Structure I
Amino acid sequence: MSSLSAKTHQSVRHGSTGKRQLGVRALAAQALAPALAGERSLSATLPSAQKLCRGEDIGLLQELVQGTARFAIYYRTLIKPLLQRATKDFEVEALLLIGAHQLLAMRIPDHAALAETVEAARQLGMEKLTGFINGVLRNLQRREAELVHAASVQRHAHPAWLLRAIQADWPAEANDIIEANNSSAPICLRVNRLRHNRSELLIELIEDGLPLEPTRFAPEGLRLIEPLPIHNLPALASGALSVQDEAAQLAALLLNPKAGERVLDACAAPGGKTAHLLELMPDMAQLVAIDNDAERLRRVQDNIERVTLASEDPLPVDIDTICADASDISSWWDGQTFDAILLDAPCTATGVIRRHPDIKLLRRATDVAQTTAIQARLLNMLWKTLRPGGRLLYATCSLLKAENENQIIAFLKRTPDAMSIPLEKSGEMPGQWRPEGRQLLPEIDGHDGFYYAMLIKK
C-alpha cells in the first residue's frame, strides 16, 4: 500500500524544476492535471504543452493526454485500491493515470512506460515520490486481472450522472453512445468553396499522400481515413481547408443564407460556422458575429480572415464582430431585424465527448439547469431581433433532451408567433427526427452528436 499527502508533495517540489526541458509525459501530466481538478479544459492547457513538445512527440502527447482523460474515471477506480488514501495532488494523479493508460491501452512496453513515467516525476520535482509512483504502477501491473475484474462496472468511464442521463434519454442507443464516446474522433475537414470544389481538392490531397474520403452528409466535407498530424498542412494556413466535424458543417447548410440577407451568428466562437456561412454566401448584405469572450472572439476574427483571404476578390458582405452577451440585446442590437439567425447555444457539449474527453471530468449534473436557463434566455431575447418570416436555427452539440427537443417544445409553448418546420437539406440528412428538430448521435468513425431545430417567425 502507498499513501501521499498534498503537504509532502508540495515540499519536495519546491524550487526543483527550474528551466529543465520537460519530456512528453511530464508535459502531459501538466496539461491533464487541471482537468482532473475540474478547473480547466484540455483546450486551454494542451496547446501550451504542444508548443513545448518536440515535433516528433506531438502525437504521443495528444494520446497521453486525451486518451487518459477519456478513461480517467475508470483508471481512478483501478488505482484506488492501491492507495491508502486519495491522492490530493492532481499532477501526481495525472502521472499515475498516464502510467495506467500506457500499461493498459497503449502499445508501449511495460518497462518503458514505468521508467519514463518515473522519469517524468523527477522532471516535475517529485524526486521523493518516484518510489511511490513506481510502486503503484507496478502493483497495477501485477494485479491487473484482479483490479480490472473488480472495476468492470466502471468500464463505461462516464460519471454516474451522465450515464444515467444518457440511459434515460436514449435507452435503446445508450450502449452505442457510450462506445462512441470512448472512441477517438476522426479528423474532418471542410473545403472552402470560395476557392475549391471538393472533388478537385480531394484528388490533389490524395496525390500529396493524405488518406482522405468525402463525408457522407456534408457536401464540402473530407474525412481522414487514418489519423495523421495535419497542423502543418498548407491548405489549412491558406484557408482552403478548415477543421470541422461533419455534424457541425450542417449548421450553415441548414440555415442556408441567401443573397442580400442580414444574418446573425450568435455565440459565434471559435468561428468555424461563421466562416462557413461566408463561404456559402459571400453575397449576404451583412453578417454579424457575437461572442461574449474577447479572446475567443479574436479566434472568430482570425477564422474569418483566413478563409476570406482564400477568395481572389474582397467579399461584398459587410462583416461585424461584436464582443457582447448575445442575450443582452440592448448592449449591441441596432434595432434592425435579421433575416436569419444561427443560435449555436451554450450546452454541456455531451455530443462531442470523444473529441473533448475532459468533458467527463469537468461537467456536473447541476450544469444542465444552468445551460438550459441560458438557452431559454437567448431564445427569448434573440427572437425579438428576428423579422416576421425570418428563421432561427437552434443548434447544440448536446445529447441531452433537456437542452434540445424539450427546450424547443417549451419555447414554442410560450411563444405564439413561433413555429417549427422540418429541416430541409439537399441530400440525405443524418440522425433521427424528434417531436421537434433532428437529433444526431455520435457515431464511431462518423459524425459527432448534434441537435438542430428550425424556427420560423409568423
Structure II
Amino acid sequence: MRIKIEVNTAKDGQFSETFLCQEIDGVQKKVQLNIAHFHNLYDFTKETSSVGFDFFLIAAIVYGTDDLLARKLYSYNGWTREIEIEFPVKNIDYWKLAVTELEETLGFLTGDVWSIKFRKLEVEVLYLPRKNRRKSIIPKYNYPNIEFVSLFSGGLDSLIGVINKLNSLDNGKIGLLVSHFDPAYNGPKNDQNLILDEFHKSFINRYKHIRATVGLSQRYTDGDDITRDTNQRSRSILFIGIAAYLLNKVPSSNTILIPENGTISLNHPLTKSRTSSLSTRTTHPYFFRKLQESLAIANLNVSLINPFKLDTKGKMVVDCDNTTMLQKTYPLSVSCGKRGHKIHWENRNAKQCGICMPCIYRRAALHKKNWDTDTYGNDLLTLTDMNKAKPDVRALFDYLGTSISLKEIKRNLLVNGSIEMSNLDAYANLVHNSRVEILNWIRDKGNDQLKKILKIQ
C-alpha cells in the first residue's frame, strides 16, 4: 500500500494540517493525522526545523500509518503489510543517508516491509503560536537544570522508573516526563493525570511534564469510517520521537530513559507460532540499537536506555527506591494491553483485563509485595475450565506447564530478534525468573484446578 503525505501551511494557533493519502479501489482517500495542542511541545523547543523535529514528524506519520492500515485488510499473509511511503523532512540530505537503516528498523518494529523515500518539506510555517495567548500561561523552562528525560506512559514500569529518578535528584535538578495521548484511547491520559496528582504532592518542583497529542481521525475526509489496526506496534517510536524532539533543548544529556521490565522487552514467545515478527517488539533491545543507528546516520545523537532491561517486573517492584510513593500510586497505574476490549470481561467496571501477559506479569510482580489486590476484568486465579479459556490463556498455561531449559530459552531469544551475545545468559535467566514469579503467584493464590494443570504442589 502506497501512502502519500500532505502537509499544509499552519493556521493561527495550530500545527499544519497533515493528511495520509491512499488509493482504495481506484478512489483517492485521505485521513487527517491530528497533531493537536502542539504548543505543549513548541513552548519547550521554539522550533520546527531541526533533525529532531523531522524525526518527531516521521514518528507521528509512522504511528498514523500503522493505525490506518488494518492488517486484516492490507496484509498479504494475515500479518505482514507492504508499505510505501515518502516522508516530508526539512533536513533531507541527512535523512537520505538513513533510508536503509530506517527501513530495517521499522520492519523489525512492526513486522512489515517498509519502502521509504524522503522529500523536502517545502512548507515554511508549520506552527503559528496563537496571537492572543496570555504570556502568563506560557511555561518557563530552565534547560540546564533538567537532569533526565524519561518516557511516562501511566503504566507500572514507567511509574517505577520515574519514582526512582525523581527520588534521587539533587537539589535544584528536575526531570522531564514525556507522554503521549491519542484521543481514540482515553485511558492512558487519565492514568497519567492521576499519578501526576500524587507526584505534585510529594515531588514538588522536581519535574516538568509535557504531553503530545497525536492521533488519526476516525473517518476519511469524505465521511467514510476507517478500520483501525489495534496492535499499536509503533506507539513506542512515537513516544521516542516526541522525547527526541524535546531532548534537542536539554544540554546535560542525550539520553532518553524508557523504563520497561526486561521480560516484556524481550517478549519471549509463549508458543512456536508466536516467534519472530508475531511477537511485540516495542522496546526490544535490537529495535533500540537499530533506531539509534538510524538516527546517528541522520545526525541525531540519541541514546535509548532501558534501566530495567535485565529486571523482572517483580524485581522492579521490590527494589523501588521509594516504597511509600509506589504503594500510593501503583493502583493508579494500568499495565493492560487489552483495556479497550471489554466485551468478554466478567467485570466491565475494571480498568484492566487480568488475562493478557502484561496483566499477568503485573499481578505476579505485585504479589511479591502482597499488593495483588486490584480488581480485574477477569480473574485468572479462579479459572476452572481450560476449554473455555481464551487462546492467550491456553498458550500461557502450555508455556508454564512445559519444561524449558536455559539453552532453549537462549535459542528462542535469538530467533525472536538479534540479541547481543554478551547479555544472552542474563536475558535467559531473566525469562526463567519471570516464569518463576508467575508460578509462585499461582502456587500461593490459584485454585486447585490451576495447580493441578501446572502440577504445582
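Of note:
- For FRET efficiency 1/(1 + (r/R0)^6) of positions 142 and 198 (r between Cβ atoms, R0 = 25 Å, to 0.05) computed as 0.00, the structure of I, II it came from: I
- Given 1.8 for distance in nm of label points 7 Å out along Cα→Cβ at positions 262 and 286, calculated: source structure among I, II: II
- Test item: P(r) over Cα pairs in 10 Å bins from 0, in percent, for residues 30-125 alone calculated as 15, 52, 30, 3, pick one of I, II: I
- With Cα extents along the principal axes in Å derived as 68, 58, 45, matching label from I, II: II
- A value of -1.04, -1.37 for log10 I(q)/I(0) by the Debye sum over Cα atoms at q = 0.14, 0.16 Å⁻¹, for residues 182-357 alone, calculated from one of I, II, originates in structure II.
- Highest-scoring label, criterion being distance in nm of label points 7 Å out along Cα→Cβ at positions 398 and 446, among I, II: I
Values quoted throughout were computed directly from the atomic coordinates according to the rules given, and no laboratory measurement underlies them. As the structure is a computational prediction, the values presented were derived from the model and not from experiment. Cβ atoms are built from the backbone, for glycine too; each structure is taken alone.
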